[in-house]
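Structures follow.
Just so it is clear, none of the values below were taken in a lab; they were calculated from the coordinates. These numbers were taken from a predicted model, which means no experiment stands behind them. Cβ atoms are built from the backbone, for glycine too; each structure is taken alone.
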Structure P
Amino acid sequence: MKEISWNDFEKVELRVGTIIEVNDFPEARKSAYKLVVDFGDDIGIRKSSAQITAHYTKDELLNTQVIAVVNFPPKQIGPFMSECLVTGFADDNGDVILTRPDKQVPNGSKLF
């Protein structure tokens with residue numbers, strides 16, 4: 001494991017947002033959804049592609065809060081431009097389990 005400084009950690013903007021829209025992403029190489037996430041007034045609405053179809057339906061994801069990195073540059077994923085990275089952990093099969101707060105917090109709140 002490589003150590004980083006506190007200053008390095010502070011550069012990563014891990015923020016909470018609420019998923020307000022979920023769509024299929026049939027053009028993705030691996031099964032994925034297109035997410036629209038509301039990070040509050042300061043950050044706004046961001047889009048993300050997420051390979052989370054193994055554990056979540058579109059209905060389950062709607063209005064769910066997630067933790068995402070919001071200060072990466074946009075990334076082209078096929079025909080879709082991803083504007084944030086929704087975080088998670090791989091299960092034993094390599095399928096993603098989302099990182100989420102266990103209680104509701106204001107959109108845009110920073111992880112520290």
Structure Q
Amino acid sequence: MRSAKIVAWIGLLAMTVGLVNGFVNGDFLADGRALLENPWGIMSLIDLYVGFALFSIWIVYREKTMWKIIVWVVTMMIFGFLTGCIYVLKALYESKGDWTVVFQGIDRSVNNGKS
């Protein structure tokens with residue numbers, strides 16, 4: 001559990017630094033245009049958004065209220081794995097060391113234990 005938290009915190013830090021660097025030193029529209037003119041840039045975006053969609057399936061599975069699902073999935077699509085790192089940290093900290101809670105959420109892991 002500790003290793004997962006360390007990896008998630010490092011990922012969050014790296015994503016934050018990378019995003020700040022991109023916004024400070026880059027030109028979002030010009031760089032985006034260059035990315036979309038490159039076939040491998042397009043492939044990278046497809047790969048990225050497939051990952052966002054798959055990760056979002058996990059979010060939808062874990063969360064029980066529609067407004068939370070919408071907020072998490074929309075922020076995932078906008079901020080990418082910065083949101084993913086925050087969500088993983090949320091899941092790890094609320095689990096209190098139980099990997100079943102990390103993957104399934106509190107309500108589902110409790111219900112599975114009562115079956």
Structure R
Amino acid sequence: MPVDELTALGQKMRQARKNAGLTQQELSDQSHVSVKQIANIEKGKMNPSYLILRALARVLHISLDTLINPDISLDDERATQMKLLYSNCPSEMKESLLHHTQETAKELTELSRKLESF
């Protein structure tokens with residue numbers, strides 16, 4: 001990976017870690033990736049393996065695509081986050097999550113229509 005892509009990866013990972021409210025040590029403890037490796041990735045000094053990226057993405061609840069694709073759109077990233085929420089949900093709760101998400105989407109659509117009429 002070119003240096004500028006490693007820098008972009010590091011920035012995305014740092015932001016995802018901060019968004020998750022984790023320190024490097026906490027991310028290390030949960031992902032079983034060393035703090036030194038995490039720090040080097042975040043600084044753009046390390047080209048991590050697929051296994052390391054996968055372990056980090058799982059803990060950070062983001063897709064690998066979000067980490068490695070600097071051009072991913074915000075909509076695509078959010079759609080991926082929705083998919084991850086669903087896939088990480090216990091199987092016995094997936095139907096409930098889907099139902100509540102659909103109901104929330106309907107309510108937001110109706111609210112949006114009402115606001116547009118003002």
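Match the computed value -28500 of helix-only ellipticity at 222 nm (-39500 (n - 2.57) for each DSSP H run of 4 or more, over all residues; to 500) to one of the structures P, Q, R, and report its label. Only structure Q yields this read-out. Matching task: 14.1 is the computed value of mean count of other Cβ atoms within 10 Å over residues 4-11. Pick the structure from P, Q, R. So the calculation was done on Q.
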